[in-house]
Structure P
Amino acid sequence: MTMQIGRFVRVRMAVLAALVLGCCLVGCRGNEGGEPDVPEGELQIFADKTTFVADGVDRVTFTLMWGAQNVSTAEEVQLVWWLNGEENRGRWGEVAFSTVEAGTYEFRAIYGSHTSTNKVTIVAEEEPTTGKEKNYKQMFAGFQFTSVWCSGCPSLTQAIKAVQSRGVALVPMAFHRNMGPTMIDPMTYPMSAKEDYFYACGSSGDALPFFCVNMVSSKTLTAVHDRTNGSEVEEVVDYVAERYPAECGVAIESHLDATTGEVEVRAKLTSNRSGYYNYQIVLLEDGITYADEVCDNVVRALSSTLRFGHKWNDGAVCRKCTEVEGVQRLAVDKEWNTSNMRIVVLAIDQQRRVVLNCNVCPLGGSVEGV
């Protein structure tokens with residue numbers, strides 16, 4: 001009798017276990033395709049993980065369900081996400097996401113004219129330290145727009161020199177402009193990127209002088225009153241330093257080929273965080289005399305006609321604490337005084353579109369990123 005009761009109990013427990021397992025499988029499976037259960041006529045978004053590293057390589061992959069149909073591979077799908085209240089949209093047909101900006105992201109999805117009824121919160125974590133991070137010296141790229149016809153421009157030049165005399169690592173680049181059809185500046189040149197910088201720095205007109213640092217358009221100068229101490233120029237530098245501290249170093253190697261009249265510039269970048277970076281190479285000449293005035297820091301050439309220059313690492317993410325380099329060749333006019341020329345390399349954040357750091361060396365010389 002006892003054996004029969006025990007056998008009955010074991011059979012009953014086995015049946016209950018099978019029922020529980022069956023319910024679990026149905027709950028996990030969702031539907032016949034192994035996808036989540038979504039009401040018919042409704043779009044929902046699901047993520048394969050809720051945390052990842054903001055290194056530009058680690059990524060989250062989303063599944064988009066239109067009812068029981070998986071539409072993740074459809075061309076009509078698009079990711080929409082919010083970071084710090086700002087809306088961003090991905091490319092149509094892409095359901096994977098990576099970033100180099102840490103933070104908490106909220107995602108929805110679009111499928112044709114439909115928006116997902118749910119949202120997914122994803123945390124992009126800061127990259128772990130490697131022990132190779134450095135405290136880089138910050139150098140500031142000064143975009144100085146000027147003309148030999150500009151009566152207020154010498155005041156800006158004097159203010160810049162006053163700031164430099166106090167040890168501020170300001171690298172001015174004087175972009176000369178014509179002020180009219182008959183007011184031609186002999187140090188200007190026809191390159192669209194030069195004018196692009198004028199407006200990228202925040203100018204809404206042709207008034208000179210105009211000055212900005214690192215292409216930060218929210219703090220600029222259109223006139224200088226303190227030419228002896230340069231307090232207005234230094235205020236712009238301090239504003240930029242506080243909001244965009246140096247996180248990378250720029251090294252330069254250059255070789256002047258006297259036969260071809262070209263200079264080969266090898267621009268190198270190492271950053272404390274992964275990111276997408278561009279670079280622009282600028283040739284400067286000092287000591288140019290015009291109408292009894294000596295003009296320094298004159299921009300003679302840019303390596304790219306594009307405002308944001310060339311892409312380091314062919315546009316792929318530049319990994320933290322890993323050096324990347326790019327090589328460009330620039331023509332040097334035979335009329336230029338090469339002994340008075342310098343090379344500036346600007347490291348530009350591709351996403352924020354500002355100069356994060358720069359460096360400078362003599363034409364044909366080299367300098368390490370510090």
Structure Q
Amino acid sequence: MNIIVQIYMTVCVILLLFDIVFLIVKNARNQRFYPKMPKFEDQIRQEIEQKRKSGNFSDGYQEKIGKQIEKTKCLLALQSVLDEKTYARGWFRDIIYSVLEKYQKKSDYEQAYYAYVISTLGYEEVKVPSSFASEFMLFLKSKSLYTFSNTMTAVYEFGDINLLMNAIDAVDERAGFYHKKLFVDGLLTAKVDKKQLAERLMQAYEKYSNFTKECLLEYFRFAGDSAADFCMKIIRSDPKDQEIKYAAIRFFLKYPTDESNEMFSQILKSEHEQNWVDEMLAIQGLSHCKDEEVRRLIKSKITSRNWYVRVNAANYLKNNGMDRKEIAEIIEQKDRYTNETMLYQYREDPEMSAYIEELIKKQEDNQK
């Protein structure tokens with residue numbers, strides 16, 4: 001046993017030493033390729049101050065720094081200064097644009113960084129030049145997820161809906177390459193007219209892959225309540241991909257309508273066996289309804305064979321005035337799965353948990 005412990009401790013020490021050496025080497029490498037450049041940064045600050053006072057950089061400075069930032073370490077230094085003096089970003093925008101061709105030939109890491117810098121330059125008062133944008137969008141063909149993601153971030157900042165639609169086409173062509181959450185969150189931050197974007201997306205919806213369709217339905221859910229008719233149309237079309245159907249249904253969990261309430265009620269009323277996801281979503285979709293008919297429909301699902309359906313039904317009843325008498329009536333149905341659900345629902349309420357346990361014990365004693 002002692003030998004095993006000694007071997008284990010030796011391996012741990014070796015791994016620790018390896019981690020330390022790795023970090024030292026990595027830091028040394030970073031310092032070598034991307035060293036701090038205080039003199040270069042100070043020169044940039046001086047030029048910014050001169051332009052702020054006189055309106056112009058020194059003679060030949062723009063051409064000079066344009067050559068310098070062809071090196072990634074210099075672009076890093078420039079970005080560091082611009083993070084301090086954000087008001088000066090616009091003064092260097094065209095200079096940074098001018099080195100695009102150089103960065104198109106660099107490594108994935110450097111391309112990703114260049115795309116990030118482009119995304120930070122600010123486009124509230126000026127539009128990105130079409131000549132630059134058309135070349136910059138070629139980064140969306142990169143095999144690097146970092147380059148792709150940073151390029152998409154820049155497109156969201158550009159505020160040009162046509163460029164954004166082209167970028168969405170690029171996402172669609174590589175379905176799954178760009179993470180769904182990044183895509184949806186990015187669309188939510190896009191600096192374009194959201195109403196116009198929604199209209200364009202709805203018009204183009206059918207041409208997209210299932211991955212993109214699901215993402216767009218998620219986007220509509222988070223963006224606002226103006227897509228109710230569109231989402232209901234998707235549900236009524238009964239798409240073959242169930243995830244698309246459920247993405248459309250989830251819209252109405254956040255933005256219920258009379259039509260969606262009726263749809264959810266019909267799901268719970270159906271005498272045919274339903275998919276448990278449909279029933280679960282129907283209960284969630286009716287959670288805001290307080291009328292007795294809805295309550296009766298949801299209560300009928302308390303004995304469902306599916307855990308998620310039972311839990312959601314119990315949660316609805318708990319939030320809508322379920323008292324001890326009703327709990328006793330539910331326990332009297334002698335369904336052990338339902339009993340487990342009731343205990344789970346009141347797990348953080350010691351008094352009610354004890355009451356339910358007492359009812360279950362009496363039931364078990366009577367069955368003996």
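All of the numbers you see were taken from the coordinates with simple rules; none came from a lab. Just so we're clear, the structure is a prediction, and the values are computed from it rather than from any experiment. Cβ atoms are built from the backbone, for glycine too; each structure is taken alone.
Just a few scattered comments:
- Relative contact order in percent (Cα under 8 Å, 6 or more apart) - structure with the largest value, from P, Q: P
- If helix-only ellipticity at 222 nm (-39500 (n - 2.57) for each DSSP H run of 4 or more, over all residues; to 500) is computed and equals -5500, the structure in P, Q: P
- Structures P, Q were compared on distance in nm of label points 7 Å out along Cα→Cβ at positions 231 and 255, and the highest value belongs to P.
- Structure (P, Q) behind the derived value 0.95 of FRET efficiency 1/(1 + (r/R0)^6) of positions 247 and 263 (r between Cβ atoms, R0 = 25 Å, to 0.05): Q
- Parent structure of the calculated result 16.8, given that Kirkwood radius over Cα pairs in Å, for residues 143-278 alone is the read-out and P, Q the choices: P
- Here FRET efficiency 1/(1 + (r/R0)^6) of positions 159 and 271 (r between Cβ atoms, R0 = 41 Å, to 0.05) is compared for structures P, Q. The highest value is that of P.
- Structures P, Q, by percent of Cα pairs over 41 Å apart: label with the highest value: Q
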